[in-house]
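There are structures below to look over.
Any read-out appearing in this document is the output of simple, stated calculations on the displayed coordinates, not a laboratory observation. If you're wondering where the values come from, they're calculated on a predicted model, not measured in any experiment. Cβ atoms are built from the backbone, for glycine too; each structure is taken alone.
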Structure P
């Protein structure tokens, strides 16, 4: 239904579905609009939300932390740990980047720095999803010296994975689709599990949702895997906006754990001591695309990275022979 245009009001897709968000002076609030509201009722709710928003006091980082702790039901010990990290931050983006940089320069162990980054990333992610006017300083942050599980699958391993996915077609076809989505798009596990039936359009382009950044992908991804399209169309429900995985958090843990366990048991470690995980499919997608000559900027958009620097720093892997070939093409 088309409602009257209101300055500062936008219809956005959130983790809980579509919501009307009213923003005034970098402060936001959800307007409880429901399908079927009349224009008069719509305007009344917007007016009430505006009054609530204008009367809301400015929150500090500790106010947000208290709400986050209540929402997540954190233990007192965990809350103290969060407070120890959060006291370095504020709602000013530049200050936050500097604060995180100073923390990572400190005389801490690698594991401690990783924990600090994880705390900052999860806290700010929750704050942003609930309307905080601030960027996440730890979104693409990497701890120097941190071991990354970025091994890519070989063609033989990829074929084994496809065969494994096919074994679940009868018993649990949604699990098969989950695996095929990640193989064909390089999506994170959380994004694959956020998919709705209508996200695969008539042109077989998949419109993914970036669950980590809480926004839709900038571009849809064309699906060429006929098996994925066939399964999708066969299971497609009469309610196109219905989420494919109704209980994402529970399913995510079960599916990701199951797939990770199978990959761990089937493939083991390589010569560098690296293991495969569901996230390895994202690394494989990116690396294969770059090796095939796809421009870095295009691969970055397909992965929905904010910057191509993240793509090249974390996901690109090249062999010595490829580097040799590049030099020969340049100077040969």
Structure Q
């Protein structure tokens, strides 16, 4: 059924765009995704206009609306629809649709754990883009023949956030070792979100398990909250500090006058998002057009306006990507280990 759907898609493409059957022009979905000719932008834009629509699945926060509006403004002939959910929900929806032979989504923006799972399930289409040149090699997840499965289009950095009214400057840690300072006892907290476990995993990598276990003496509280709700408690003075706070959220709150600040420790965990194209996308030209937009100058400028970091810039701190080099199963096992370790050292709230 899947093969039949692809054959039908390619047949429609051949009928709809006969001029592209000329020598050197992309004639199939595979050729289109890998095409690097000087007329690539025109071919993709003309094809997207003919398709008239693109369906984007994303786990971006509320900021995704600005990206959608900017895309609409630049390409008014291409209607964009969005399914927005958490990364786990997005990946499960795509897996279910693929299993049922229902190909709805065209392009995707989500986190590496979900992307790894979808790549291994054959849901992602390897592609290229002229905008990849500015990205460092480690930001690209390579496929064969110089193509990629996804590229990191945004990064949110986890470090030590604190309420400036509750913690003096000389109490603020600068290293993982400083987290054991006596004056921090009873003042720190973490959340049940996977981002906290990723930080614990990074501390484990740099300092070892015995050090992590010593953190239990610091009476770190555990809250079942999303990152923004957790930050609100910190701004309200319910929590003094945490080593698992997103830099971009602190920057936004601080600009609004909140008594909060952020510092990096030995290594800053990067929660990344990547842009991918869906295999068997119903609107492949529009899928590539949207992906080019997100990873290109327009999309990257907006990501920085949202206070995200971008993979192609240097920052003053060391970035850590816990999932790199792992399969989805290895990463799942690692996250479970980190989460169990985290729960063993906290005080439940």
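When helix-only ellipticity at 222 nm (-39500 (n - 2.57) for each DSSP H run of 4 or more, over all residues; to 500) is computed for each of P, Q, the one that comes out at -12500 is Q.
When distance in nm of label points 7 Å out along Cα→Cβ at positions 53 and 309 is calculated for each of structures P, Q, structure Q comes out greatest.
For the set P, Q, ranking by Kirkwood radius over Cα pairs in Å places P highest.
A value of 2.4 for distance in nm of label points 7 Å out along Cα→Cβ at positions 205 and 293, calculated from one of P, Q, originates in structure P. When distance in nm of label points 7 Å out along Cα→Cβ at positions 125 and 245 is worked out for each of P, Q, structure Q gives the greatest result. Given 13 as the derived value for relative contact order in percent (Cα under 8 Å, 6 or more apart), which of the supplied structures P, Q does it correspond to? This figure was derived from P.
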